[in-house]
Structure P
Amino acid sequence: MRTLHWDPSMAVGVDEFDRDHEHLLGLYNELFAVCGTGAGAAEVKGVLDRLLSYANDHFRREEEAMRAAGYPGTGAHEAAHDQLVLGLSRMREEIEHGRAACPGADALEFLHGWIVTHTLEMDKAYGPFLNTRGNR
């Protein structure tokens with residue numbers, strides 16, 4: 001597993017969401033880094049809290065834009081967002097209840113894979129649709 005770095009090939013073509021995705025990658029990298037340094041539970045929880053908060057805000061805005069544009073894949077997209085929020089919430093719960101000091105390798109691999117797959121497949125699919133409806 002490795003860190004994630006934004007590059008233009010990841011762009012969906014909606015500036016606001018491209019900036020969000022770049023920021024989300026940074027938060028993932030921060031989580032990856034604190035786990036690699038043996039940080040305490042409070043620091044790990046702080047990163048997870050920021051990641052959850054930012055993801056929820058981004059998902060809300062992204063879903064609103066898709067609904068407003070009549071994007072046909074909105075329901076599946078919302079379900080994928082729910083999957084990530086559930087996964088992040090479980091990671092946070094493990095830390096909060098002292099069952100882990102940091103998300104395990106499987107959890108970080110899930111997060112890494114979800115971000116890459118979701119951004120490069122599901123998100124890139126809505127970009128052209130939203131662009132034709134004035135979202136750039």
Structure Q
Amino acid sequence: MPDPDTNCSAPGKADAVSWPSPEEIEIEPKAVAALMERKAPFRLIDCREEDEWELTRIEGAELLPLSEFGERYAGVLTDRDEPLVIQCHHGMRSAKATHFLRAKGYRQAWSMARGIEGWSTEVDPSVPRY
């Protein structure tokens with residue numbers, strides 16, 4: 001059901017700005033930007049390492065490095081029903097983290113395709129590339 005305050009559909013429902021289906025593992029950077037613009041409720045989790053985080057980041061992202069993911073995810077990501085977008089540099093680590101979360105029962109977790117590199121080239125060129 002669409003959220004009347006954000007004009008966004010709940011994950012998996014069709015709308016002008018919508019989430020991928022639960023069967024899909026990735027979400028496009030432009031779709032993430034549109035969801036942010038409409039203030040859709042979700043968390044953006046950056047699974048890059050701290051040195052990469054210091055170089056550049058997407059505003060609003062939370063750092064949870066892949067190297068610490070297995071030991072920290074349960075304490076940080078406490079709501080298994082909360083929509084999550086996981087991002088890294090190019091999309092490989094975030095896909096790994098997303099598969100891990102899906103196996104742990106987080107059905108509304110998606111990996112941002114092409115990571116922060118895709119964000120920089122497709123959404124916000126002011127975010128430095130490295």
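Please treat every number below as a calculation from the coordinates, not as lab data. Predicted model only: the values in this text are computed from it and were never measured. Cβ atoms are built from the backbone, for glycine too; each structure is taken alone.
Each of P, Q could give Cα extents along the principal axes in Å, but the derived value 47, 26, 20 comes from P.
A value of 0.7 was derived for distance in nm of label points 7 Å out along Cα→Cβ at positions 51 and 115; which structure in P, Q was it taken from? Clearly, the read-out refers to P. Quick check on the output: -24000 is helix-only ellipticity at 222 nm (-39500 (n - 2.57) for each DSSP H run of 4 or more, over all residues; to 500), derived from one of P, Q. Which one produced it? Source structure: P.
Of the structures labelled P, Q, which one yields 39 when relative contact order in percent (Cα under 8 Å, 6 or more apart) is computed from its coordinates? Source structure: P.
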